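In what follows, structures are represented as structure tokens.
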Structure 1
Amino acid sequence: MIYNIFEPWKTLDPWQKKYIETEGNCFLLCGRQSGKTTAMSIKFGDRAAKNPKRIILMLAYTEKQAYNLFFKTLMYLKAVYPKQVITKGPKKHTRHVIHLTNGSQIMCYACGLDGTGIRTFTVTDLVIDEAAPMAREVFTSVTPMISVTGGNMDVSSTPRGRSGYFYECSDQCPKVKTGWSRFYVNAEDCPRHDQEFLENERASMTKLEYAQEYVAKFLDEIKQFFPDTLIRSCFTPLDFRLFRGRIPQSDRFLGVDVARMGGDETVLLTADRIDREIINMVEMDIKSETKLTDTVRLILEKDLTNHYKKIYLDDGGLGAGVLDPLLEHNQTKHKVVGINNSKRYYEHKWLKGKEKGGQSRLMKEELYINLKILMENGKIHLQKSDKIFQSLANIQAEDVNGQLKIWGKDSHVTEALIRVAWSIRDKSLKPYIF
């Protein structure tokens, strides 16, 4: 069967059909791209259209994930129940709510750090996608929403470690929660997966990484690299009283993660290095679907305002298209440093207009370890941000034959942060004079 990406409800797998028909609380543990989000969008699109005055809340770990489920539901409703979707007037659908003519509505939000910002709702159906990395506080905030309505909750995710609320809903947990209909979907059993593709994925991943992402196994051996408590400890403002009235030495740096192909986000993170030992975040810019020329222009504009000592960016892939123009520009040619975290570290030095190349080995893990050391020693201060928390919390690590391997989804903010944190290693004493 060929998967119909535009009308996926016409090519459903048997487990999807069974899940869509199942009432009550449902738990979905699925390998990547196995169709869980599609099945949820159809189930709750039908439920809203066929049952008047349903109030359905869709949540996910990030706004992008929540909107993916929401958008699929909207597309399904417009295709199957076009006359019920209100498209004009004050109740026309937005990025966060769909109103139907029968009084039902579907809402979509990111849960944030602890769910505090969405505590206000009372709903008949609670739908949570990508639930594995969510903090327990999120479920403490949202589960009361269905208490007075006798509502249902559906949670789904690929696994991430043997801890947390999502793990406790599985039958693999010793203290498994009762009252759930459970669905387990191994990507290798999904007829829509190309077996050659899965073989290539298995070859490019570690055994544990593949087992978690595609076979949907909860694993003790894979750990969250930046624990939640460690991340929260960094969301504290720098107390300048510690300097006892003196003015500390401060230099400003920029860390950049350039978007990959496919609409990823470009992240620019500005921080001050205080007394060569403390990193203090100043601001963060996140741009979606940005042209490389626009990214170059934005960095040049920000440099005019911030007078960076160094600009660190990823020079792998599309990053090279940003690095090269900055190396040729008089304003930034002495400042820009390319860091390809999968290969090596390059520092470009200029003398009388001629480039002198120098390079030393710097693996990805060294960048991440440097950031973690700063965090553990209280040497980095970050602005409180859901984006930063979620990106750091998504980073995972495992031991592969005695070597540390680090990876993560939605890592763009972290990639910019590890680069600006590398400024702690900068030993240069004097700025360039033009």
Structure 2
Amino acid sequence: MRIAYFCQYFVPETNAPAARISELARMWADSGHDVTVVTGLPNHPTGRVPEAYRNVLFRHERFGNVKVWRNWLYATPNEGFVKKTLSHLSFMASTLLLSVPRLRSTDVLVVSSPTFFVAITVCIAHWLWRIPYVFEVRDLWPGVFVELGIIKNRAMIRSLEAIEMFLYRRAALVVVVTESFKEILVARGLSAKHVAVITNGVDTDVFRPHNDASLTIKACHGISARRVVLYIGAHGISHALGSILEVAEQFRHEPELAFVFVGDGAEKQQLMKAATARRLANVQFFPSQPRESVPLWYAAADIVLVPLRRIPIFDSFIPSKIFEILACERPIVASVRGEARRILERSGGAIVVEPEDGAAIASAIRRLLADNDQRETLAKRGGTFVRAEYDRRVLGGRYLQLLESVTR
């Protein structure tokens, strides 16, 4: 089967969509299928295109057995709604002009959103070449921006939602990453048979315990504290990291404990300024790290944080990092609700509290730091759970069966 997988993000970028697409594409290609990833020039989250890709309109590469088509885009840091929208629109246009004409012999198209702009490109390819397409929905876009208050114009919201539903209905199948997303789309008028759930998962060969790496990571990055509470991921408006700084302030007189933030994003500079203004010597910031080193960072942590904002739409979200952390057998303190909370409670690998509840987060951290046996129990239970239920190879096999049914 010849599969073309559209997503603006791909390795060497280190965000969740790049991880999902790279692992699934590699799995399908290694199974003997002809897989092409249609993506942009690497630049996320800094907006800086590596020297090797500058002045490139289109480039063909290999990622193992996967063919990769790199398309020009307007590169911008992961901050500012207008600039990011221009980046998404530029990717839509470049893929339409540079990649769609090369797709005539493809059996099935898969497009991963957000945003749905590139899905417009794929819908046009479907219309031109009569190729079925699968619309993969990782976030409910534009719904999340409406709830966050970023998009307020009612006419714009109605227009974007009309385009969104049109693209869903034109797809041969809509694949979502949570059961909650499926419920929302069915409530909005899609048939339940038209929506399938393939959750995020984890490559358990890559994300596994690395207990011997703790001292190495600390020494290499100047982390002198004996104990570490880690947040790793995007520093954006969705993650309520300001409440984590408030938690860190409650531990400011405990020199053996450090709160370590790893990653980049729209709110990072603001968070760094706030930590400096509060004179939080127990807080350290580091830039985004190569994906292959992320399991080593988890190994260096005594506790890993998974926070989200207290907004209703986030009740339907499952942060993909939870599967990676569980697979690395690190105890989690999560401030989430909804489906993510249910998964973590079922895993036995986390303490879960209400979003943005600084007192509850601090209490959970104190409890775990005081009880080595509980931390070890959470770690082992979480690892066993995720390897049994969220291994990416199993999920990729189910996804492949859906694609084969679409081509038939």
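All of the numbers you see were taken from the coordinates with simple rules; none came from a lab. Predicted model only: the values in this text are computed from it and were never measured. Cβ atoms are built from the backbone, for glycine too; each structure is taken alone.
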- Note on the structure: Computing Cα extents along the principal axes in Å for each of 1, 2, the value 73, 50, 41 comes from structure 1
- Message: When helix-only ellipticity at 222 nm (-39500 (n - 2.57) for each DSSP H run of 4 or more, over all residues; to 500) is computed for each of 1, 2, which one produces -9000?
- Response: 1
- Structure from which 2.4 was derived, distance in nm of label points 7 Å out along Cα→Cβ at positions 246 and 310, options 1, 2: 1
